[in-house]
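> Take a look at the structures listed below.
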Structure 1
Amino acid sequence: MKGLLVIFATVFLAELGDKTQLATILFASDGARSPWGVFAAAALALVAATGLAVLLGVAAERYLATIPLKLVAGLGFIAIGLLSVAEHFRA
């Protein structure tokens with residue numbers, strides 16, 4: 001149970017204020033859409049994206065068992081950060 005709470009808390013905190021949440025807020029603020037419909041569609045999209053991430057993680061673990069995945073993920077986040085900073089200075 002503790003492992004599930006750690007996963008929940010980590011993903012929940014990572015999702016706060018991200019582009020997905022902001023898009024959901026914009027959809028919900030549109031009076032033409034049902035708030036429950038927006039909730040259902042956003043929840044289903046997050047479940048589908050998470051399912052895909054889990055499948056990719058399982059496949060990656062099989063084929064990349066010798067490479068520390070935390071290192072690969074960390075380097076990926078650093079690369080995305082550097083690209084974001086570079087984009088800022090190009091504008």
Structure 2
Amino acid sequence: MKSPYSIVETMIITERAMDLKKDNKYVFKVAPSANKIEIKKAVESLYDVKVSSVNVINCIGKPKRAGRMMRMGKRPDFKKAVVKLASGSIEIV
């Protein structure tokens with residue numbers, strides 16, 4: 001079994017994520033190999049909350065120019081999870 005710390009990497013704090021916070025939804029950057037069940041268990045164990053649902057988004061890295069010769073590089077791919085907490089749960093800070 002994977003550690004919850006290896007599944008949930010960081011919380012994503014953007015303008016859209018702050019708007020989702022009003023609906024009791026939180027956005028996390030998660031391991032690319034993690035599935036919804038693992039993400040739910042990891043968030044529940046890390047933050048001591050009850051998770052209602054999990055939505056997962058695979059984000060593809062953008063192509064970027066790098067170096068003096070303008071070689072094309074690429075930002076890394078990552079996976080995002082939008083976690084909705086059950087009503088009555090404590091807020092995640």
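> Of the structures labelled 1, 2, which one yields 1.08 when Rg/Rh (Cα atoms, Kirkwood Rh) is computed from its coordinates?
Of the structures listed, the value fits 2.
> When helix-only ellipticity at 222 nm (-39500 (n - 2.57) for each DSSP H run of 4 or more, over all residues; to 500) is computed for each of 1, 2, which one produces -28500?
The value was obtained from structure 1.
> Follow-up. Looking at structures 1, 2, which one was mean count of other Cβ atoms within 10 Å over residues 43-50 calculated from, given that it came out as 11.4?
1
Every number here is computed from the coordinates shown, using simple stated rules; none is lab data. Just so you know, these numbers come straight off a predicted model, no measurement behind them. Cβ atoms are built from the backbone, for glycine too; each structure is taken alone.
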